[in-house]
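Colleague: Have a look at these structures, which come just after this line.
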Structure 1
Amino acid sequence: MLKRLLTPPLIVFAALLMWCEEWLWETLKRVTGWVARFPLIHWYEGAIQRLSPYPMLVVFLLPGLLLFPIKLLAVYWISRGAWLSGLAIIVGAKVLGTAIVARSYVVCHPKLMTIGWFRRAHDWLVSTRDALYAAIRAMPLYQLVRSRLIALRQAIHHLRVRWLGRRGLWTRWLAIRRLHRQRKRRH
């Protein structure tokens, strides 16, 4: 009874979480790839790549360890009633942490995979995640929620293109304002 009651909302939550994670991971990989072109970041990544596997493991794990106290502080703030600030810090730390880990993963992955126990743990985590995702993706409710989320994203994209695109309404509005100002100056 309880399982039947809790399963649908948990599947919806899992679908939302998986959708956000996929989008965030891919988006942040692209953004951090762009940021990696900056000379200082490029130098830093080169220095990391020259490290041996175990020091590289420390560099890979360090961002998560450094962000953990910030997340604890945010939870403390939430417990004291400053829930909006605490939630904003948790979300910001999650996005920043995911961005750093995504880029670190790209930079460190080949050398970290030379550590036997790390490779086994990585392979187990990836296969477990993939099996769980496959089980959730096979559920009809997940497929329904996913299709609705995709439709929502496409609708938002369409609106964005319509308002901000090359010939969107926002661009037209700005052109009309420029034209109006030019006519005002002439008269």
Structure 2
Amino acid sequence: MYELLILGTLLTGPKSGYLLQHILENSLVPPRKLSNSILYPLLDKLEQNGWIQLETNDQDGRGAKIAHLTAAGEAHFHELLTQPVKADAKRDDWFNYKLRNLGAVDSETRETLLDEFEIVVQQDLVNLTHVHEELTGFEQTQPEFAKHFAGVVAYLDLLIATAQTKLTWVTQQKENLHDTHK
């Protein structure tokens, strides 16, 4: 998952390990620390696969590593973008990383990514709405738990509104994509 984010970040030019670490930490939702013991082995792996080139910058006296994206790395980035997202605990992170790179891909890939995201969000919305309806019914049939159910239903309201906002965003992105082809 970090591979996609690193390679996507390097599309805009070479970056030091320190800058990559800062970008990665702030790209994670929620933001969290990324240790050197995770970052640098990953950079070494990317270099071993030929996806980046690392050079040491001795000019600053610290020997900072500068990562450069290779043509193979750019191809691997596009390959990662087009792989379907698995329905697992990292699903939202994968979409977060993929969708932030929409501007770096051709319109066909962009539309495919938006379609995949739309299908997932629509299914989430169906599931959330179903659970919402069930819990609303429980509030009425089990009044002793009404307060508890009311809290859960209120949170489901937030999740439903978020899913609806995501679908609105997808629609806007698709309209923008089609407007640029006219």
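Colleague: Starting from the value 1.4: which structure in 1, 2 was distance in nm of label points 7 Å out along Cα→Cβ at positions 47 and 103 calculated from?
Modeller: Working through the options, I get structure 1.
Colleague: Consider the structures 1, 2: one of them gives 4.5 for distance in nm of label points 7 Å out along Cα→Cβ at positions 87 and 119 as calculated from the coordinates. Say which.
Modeller: For distance in nm of label points 7 Å out along Cα→Cβ at positions 87 and 119, the value 4.5 is produced by structure 1.
Colleague: Suppose FRET efficiency 1/(1 + (r/R0)^6) of positions 63 and 111 (r between Cβ atoms, R0 = 25 Å, to 0.05) works out to 0.90; of 1, 2, which structure was it derived from?
Modeller: 1
Colleague: Taking helix-only ellipticity at 222 nm (-39500 (n - 2.57) for each DSSP H run of 4 or more, over all residues; to 500) from the coordinates of each of 1, 2, which one would give -31500?
Modeller: Computed on structure 1.
Colleague: Comparing Kirkwood radius over Cα pairs in Å across structures 1, 2, which is largest?
Modeller: 1
Colleague: Taking relative contact order in percent (Cα under 8 Å, 6 or more apart) as the criterion, which structure among 1, 2 has the greatest value?
Modeller: Of structures 1, 2, the maximum of relative contact order in percent (Cα under 8 Å, 6 or more apart) occurs in 1.
Any read-out appearing in this document is the output of simple, stated calculations on the displayed coordinates, not a laboratory observation. Here the structure is a predicted model, which means the values were calculated and not measured. Cβ atoms are built from the backbone, for glycine too; each structure is taken alone.
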